[in-house]
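In the part that follows, the structures are each spelled out as structure tokens.
None of the figures in this text is laboratory data; all of them are computed from the coordinates on show. Keep in mind that this is a model prediction, so the values were computed, not measured. Cβ atoms are built from the backbone, for glycine too; each structure is taken alone.
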Structure 1
């Protein structure tokens, strides 16, 4: 596969992933509303899945194709990008204050999930089907807790139009799924092609190019939310996506096909755990200010430089 074709596949895949995620969220949310599903339930399930659908498509496709380091690197890299760049850029745009529930339950759970991933990768050299099932069970338990604690008074701020015909919503949902699947396949093909052409490791490609590309929906969503002063959406999108990525996507990927990884993946998971804990302390002390957001962006720049030097 030539360099040009690899780049074309990668960029086309990212475009399809972002477009597909947007269509999927619009269609699924609209249908859920028509069926009388509470708005908060829609936000915690449909929207969370929709913004993480690119990571799901890429990681599952990579696992099926045997590109194991892309599957894990994509999730670890996406989570680091979400926390340091998406939340950091949002804080620079507008200082963020975190909801008490997010600080008390969801953010600590996100840090714990990252720590669990690091332990599993360190002790087993990857993720087995049994460990994948454990992650999925934990995700189910967390989702149940979130839905149980949901209040009917909460609303979804970025609600889709409700006057669209039902067939239009079904068409959006179907088109979104097709774009996400096709985009995942193209992105993995392009990334593996570049890795082979330039002698880069699959881990480096997964942690950087693929991770950034699949995190575009989260980036756009959080920046728009921060611009509107909707702190809960800006931070909740990041933490919720990170939890979904580790517990659901890696759980599902490893159940489909066990994922062995290189030792470097353990370090990346440990780095994710560290930044989750460090910036959680920032958030607890009054939120994420513009200086804190700047530190987060600089931390990501340093991490990227480290990845490039590591190869």
Structure 2
């Protein structure tokens, strides 16, 4: 047990009320880490008040229901997972909590909690929560394991990304053995999709534009989303499906979000480092997986040009 894990466990044990939060536009790791941790805490300390808050998403509703945040929760212990900076926390202000913890696997951007555990070598925030449970007196059960495994496999794309280290496989093996986790059930829930999304994936495949230096991108406006019956989050949720296209070293989806009046960008890479470029546009993430919100198509074109330059430089340096 590391010292930081000891401190986190002590604060959880001491707190009567705990609020769990994550980033806006949640993916399975954001949801799995918060909802999994909620289940673990309630399983260990049944009398505690524990709330997993944030705007819901219908696509991942199988992971569990969320709680509505209210102002009287600011007297709780806050635990934020899978979120590197304040502006991306969904539905609350971390500064208003007197006690707060961050558990995150993204590269450091800013300090936002009183106690922070950051491990950018971890595959996912879900992996960190599993590790925390195994190294403290927190009790992980099968229900929590299902949520956390979903988060872990989503962020590693079923262990295909470089973030899958030996420790990742060790933790997963222990998780399956100790909880009797049915991984086929998790895969079925996570990857089952309606036919309209399969058709939309076909539309995306047919409409990528590829730059001179192998950056593939697609801009998806509201009329296309309406035609296929999908929302602004759908393209980003599908981005890993285009991982094996030889002609694209970097690929990105830009989908218009009418509620925020911005474009949601999800970007992936098979070699060039992209998070530094994305950070210049107000976004962030991992070296090969990042995201950002952009105001208009002009900013999209500027980002594409910057990514194309990065891809060009990368290819020049390949032996």
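Structures 1, 2 were compared on volume of the Cα convex hull per residue in Å³, and the highest value belongs to 2. Computing FRET efficiency 1/(1 + (r/R0)^6) of positions 78 and 246 (r between Cβ atoms, R0 = 35 Å, to 0.05) gives 1.00 for which of 1, 2? Checking each candidate, the match is 1. Quick check on the output: 2.6 is distance in nm of label points 7 Å out along Cα→Cβ at positions 86 and 134, derived from one of 1, 2. Which one produced it? Checking each candidate, the match is 1.
Computed over structures 1, 2, relative contact order in percent (Cα under 8 Å, 6 or more apart) reaches its largest value in 1.
A value of -24000 was derived for helix-only ellipticity at 222 nm (-39500 (n - 2.57) for each DSSP H run of 4 or more, over all residues; to 500); which structure in 1, 2 was it taken from? Here the read-out was taken from 1.
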